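Q: Next up: the structures, one after another.
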Structure I
Amino acid sequence: MLTFDPKRMTERQWEQIRQTFEQAASEGEVVSVASFADELSPNEVAELLMMSRASVMKLIRSGQLQARKVGSHYRIPAREAERCRDEMMAAMAHGVADDIRDELGLD
């Protein structure tokens, strides 16, 4: 998945997107493009991270997910939500790899 901010894109990043579209077209694939706000609500982050809103609030309170308070509501920068998602995915991948190594007796 590619994530980018069009306001801050370099020529190299635009070229990468063009190549992605060309490759997809040559392979008969479909490309999905979505946009979202710079800041997300806890509900939106919960959907992105596939967890409950309560779990997102725990991450905010523990400092694992940076957020700012606007009145009585929290707003999470989209890049922060993506960082958290990427860290969670990496941790899951490492855990699965460790399990496979253990099962195969490779440790």
Structure II
Amino acid sequence: MTAVEVRPVGAVVRPLVLLDPTVEPEPEVLRPASRPASLAGLTVGLIDNSKPNAAAFLERLAARLQQEYGVAGIRWIHKKSAGRPALDEEYDALAQDTKAAIAAIGD
């Protein structure tokens, strides 16, 4: 059987354009933050995500950072909920006041 194209008389034939809505994602280039050569004399930020054991872990870590690495001070963020970010103002202050930060995920 042969296919036959049937068109009304005088009909304009236009090409059918198919669009592919998918695109290849452009890879995001991530660069690690610069790291200080030493923590001695620096203030380090600690972010407690409010899950069980996060604060306890960070408190022990803070003591070791100060005793063994000479960290001069600790700047804390205690998130109110693990499911929500801290306030932008808290992150801004942390970035302004510290040279390094550590986030803990407890459970």
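Values in this text are rule-based calculations from the coordinates and carry no lab data. Not measured: the values here are computed from a predicted model. Cβ atoms are built from the backbone, for glycine too; each structure is taken alone.
Q: For distance in nm of label points 7 Å out along Cα→Cβ at positions 34 and 50, which of I, II scores largest?
A: If we compare distance in nm of label points 7 Å out along Cα→Cβ at positions 34 and 50 over I, II, the biggest value is for II.
Q: Ranked on percent of Cα pairs over 25 Å apart, which label among I, II comes first with the largest value?
A: Ranking I, II on percent of Cα pairs over 25 Å apart, first place is II.
Q: From which structure (I, II) was relative contact order in percent (Cα under 8 Å, 6 or more apart) calculated, if the value obtained is 19?
A: I
Q: Can you tell which of I, II yields -7500 when helix-only ellipticity at 222 nm (-39500 (n - 2.57) for each DSSP H run of 4 or more, over all residues; to 500) is derived from it?
A: Clearly, the read-out refers to II.
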